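Bear in mind these aren't lab numbers, they're just calculated from the coordinates by the rules spelled out. Predicted, not measured: the structure shown is a model, and the values here were computed from it. Cβ atoms are built from the backbone, for glycine too; each structure is taken alone.
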Structure I
Amino acid sequence: MKQLSILLGLLVITVSNVVAQNGNAKQSPYQQFPDNPPLNILLVDSVTTFTKDKFKKNKPVFLILFSPDCDHCKHETEDIIRNIDKLKDVHIVMATSQPFEKMKEFYKHYQLEKYKNITVGRDRQYMLISYFDISSLPMIAIYDKKHKLIKRHEGTMTVADMLTYIK
């Protein structure tokens, strides 16, 4: 009986170590390939697609994944609009996987067409959700001027906090 207890104890320890090692080894795609998001969004004009290659040169990028129905996403957008003068040198790319019409309503409601540094589109292939391993919205990925990922954040984040990462 004593040998069985020892054997069972060793088995539990071995299984725990294997599980712990596998848990540490698993990285999300954004961690494995931080500077290559699979960005391919359909813009509001319903014709043009936007990819990472179209990030504005030598400008930091805030890639924001949102849902048009999400209150936190709405508050985030309102904060961005209120502080748009502080963001004139930042390319803001907003992407959603929600239906095209909902995205378009959101775009019109916030009059985002007025802001030349904001690009809004729909992730038709649902790639960004799994790439960034998202569990809540909004999700903000901050890229520096060379388009290297420097911060990934889930939930609302003030514009002031976002700007600290690119200064």
Structure II
Amino acid sequence: MLFVALLMLLTLIAALPQRLGLPLLPSWRARMRLALSLALLLIGVDHWLTPARYLAMMPPYLPLHEPLVLFTGACEIAGAIGLMWPGTRRLAGIMLAVYFVCVFPANLHNALHGLDAQGLPSARWYYWARLPFQPLIILWTLYAAGVLNGRAALTGPGERSPAHR
């Protein structure tokens, strides 16, 4: 939930220059991509600076907790960088979507068993409330990376989007 709130806040901040007449990021897709990149960069770096926070989230059935926390942080940093270059944007978006699917079982484990870690909410309802946001994060990522193309992506083959009728 906090990640989605961060994405929305950063996207709105990225829209401010356009409102002031400075067309730095002319599309919502570009703003969403920048917000996602910044959020992933912040969280990826945080994996490396404060791994204990993420170690508390690791389910016991996964091996090598600390290397896995550092690896997931590296994936987030690499994905953030990959989203910003047109040549790697789509691949980064697809790989990040796969990454978000892969971390879902750990999020489910946290909802089922709760957490008691410094810097993380202790209320179990919070971890349950986070779960429905995972598909939204995946869709956000695929749209921001240009893998999904807005309304056109919601129509079937040979159909036109409502905006083009």
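Which one of I, II has Cα Rg over 2.2 N^0.38 Å, as calculated from the coordinates, equal to 1.33?
I
So if we calculate distance in nm of label points 7 Å out along Cα→Cβ at positions 79 and 95 for every structure here (I, II), which label has the highest result? Each step should come with its number before you reach the end.
Details: I: 2.2; II: 1.1.
When distance in nm of label points 7 Å out along Cα→Cβ at positions 79 and 95 is calculated for I, II, structure I comes out on top.
So helix-only ellipticity at 222 nm (-39500 (n - 2.57) for each DSSP H run of 4 or more, over all residues; to 500), computed for just one structure, reads -21000; which one of I, II is that? It would help to have the intermediate numbers written out before the result.
Values: I: -11000; II: -21000.
Of the structures listed, the value fits II.
For distance in nm of label points 7 Å out along Cα→Cβ at positions 87 and 111, find whichever of I, II sits highest and give me its label.
Ranking I, II on distance in nm of label points 7 Å out along Cα→Cβ at positions 87 and 111, first place is II.
With mean count of other Cβ atoms within 10 Å over residues 55-62 coming out at 13.4, pick the structure among I, II it was computed from.
On the way: I: 17.8; II: 13.4.
Of the structures listed, the value fits II.
Assuming 28 is relative contact order in percent (Cα under 8 Å, 6 or more apart) as calculated from a single structure, say which of I, II it is.
On the way: I: 28; II: 21.
Only one of I, II returns 28 for relative contact order in percent (Cα under 8 Å, 6 or more apart), namely I.
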